[in-house]
Structure 1
Amino acid sequence: MAILDILTYPDKFLTKKVRPVEKIDGALNKIIDDMIETMYEAPGIGLASIQIGCDKSIVVYDLSYGENENSLQVLLNPKITESCGEIVSENEGCLSVPDYRSDVKRAASVIVEALNREGKPLRIEAENFHATVLQHEIDHLNGILFIDRISKLKKGIYRRHLLKQLKQNET
């Protein structure tokens with residue numbers, strides 16, 4: 001397994017929509033294994049394929065932060081089929097948006113349909129934090145970052161902060 005580079009904002013690849021997984025083979029399973037390793041190393045609780053420069057529809061996540069291997073999930077071609085309610089995901093962050101957290105409005109519960117890594121259909125009913133994680137990662141597959149869901153003012157503040165850091169690093 002390999003630790004992969006995680007793309008960060010404002011990389012344009014992160015705004016790309018992914019293609020569906022059509023074939024599950026050794027190459028795809030290698031990508032999945034590398035994504036899992038990268039997620040745990042980061043450390044993070046979720047990672048979408050677009051974040052490592054792969055435009056296939058893959059999400060890995062682990063709500064237990066690696067404490068319980070049974071909670072690791074691999075989703076291929078995940079889609080939110082139902083959502084209801086509204087919550088504010090407090091202090092949401094992202095491996096592709098380093099050093100920034102914000103409150104984000106999300107659905108309180110979702111139903112997600114996907115395939116597991118063996119190609120078998122999955123149906124996940126999730127609420128609260130679990131629903132937030134799924135929405136966050138599936139957003140990535142559609143080219144949406146969590147900062148696209150916050151006010152223009154807050155996004156502008158983050159962008160200016162980031163540009164200032166980049167200029168400081170150049171000198």
Structure 2
Amino acid sequence: MMVGEEEVQTLYEILNREAETSGYHLNPDREFTEYLVKGLIVNERRYGYRACPCRLASGVKAEDLDIICPCDYRDSDLNEYGQCYCGLYVTEEILKGKKEAGSIPERRGQTAREVKVIAEEDAGLPYPVWRCKVCGYLCARDMPPEVCPICKASKERFERFI
């Protein structure tokens with residue numbers, strides 16, 4: 001699939017702006033990062049969503065929710081390795097050259113930490129609490145927000161927490 005340079009630059013700028021305003025950083029290797037952005041565009045055209053360009057997507061959105069960028073594993077990978085699996089997002093240490101980026105193991109398919117869901121009536125709360133599976137943002141309201149205000153993940157990336 002042909003992806004134009006202007007399209008890559010536009011999405012790069014959007015992702016960079018969203019990352020920086022949310023406390024994240026894109027990989028400082030511009031050529032590498034643009035290659036990943038191009039992969040996101042290709043996957044969005046192919047599947048209708050921005051599946052991680054370094055993982056094999058099924059093409060079924062419900063099965064791939066965990067790997068739609070930003071993926072559910074991004075924050076854990078950043079905390080443990082300084083970068084996400086594909087290397088699109090990095091910590092400030094890597095950004096400033098204090099730490100070198102490297103390869104990291106794939107988390108997908110591993111048993112994730114179970115999040116205990118408490119029935120609304122048992123919790124005694126007037127609203128259910130929703131948790132963003134990407135960044136952990138919590139909010140109490142009837143339904144999850146359309147877009148996470150922290151990491152910009154879509155509504156379907158939320159789970160009922162309480």
| remark: Calculated from one of 1, 2, distance in nm of label points 7 Å out along Cα→Cβ at positions 65 and 145 reads 1.8, and the structure in question is 2
| query | Where is distance in nm of label points 7 Å out along Cα→Cβ at positions 17 and 73 largest, in which of 1, 2? | reply | 2
| remark: Output 1.00 (FRET efficiency 1/(1 + (r/R0)^6) of positions 9 and 33 (r between Cβ atoms, R0 = 30 Å, to 0.05), calculated) maps, among 1, 2, to structure 2
| request: Taking percent of Cα pairs over 18 Å apart, for residues 1-80 alone as the quantity of interest, name the structure among 1, 2 where it is greatest. | output: 2
| query | 22 is what came out when relative contact order in percent (Cα under 8 Å, 6 or more apart) was calculated for one structure; which of 1, 2 is it? | reply | 1
| For distance in nm of label points 7 Å out along Cα→Cβ at positions 25 and 57, which of the structures 1, 2 scores highest? | 2
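Bear in mind these aren't lab numbers, they're just calculated from the coordinates by the rules spelled out. Fair warning: this is a prediction, and the values are worked out from it, not measured in the lab. Cβ atoms are built from the backbone, for glycine too; each structure is taken alone.
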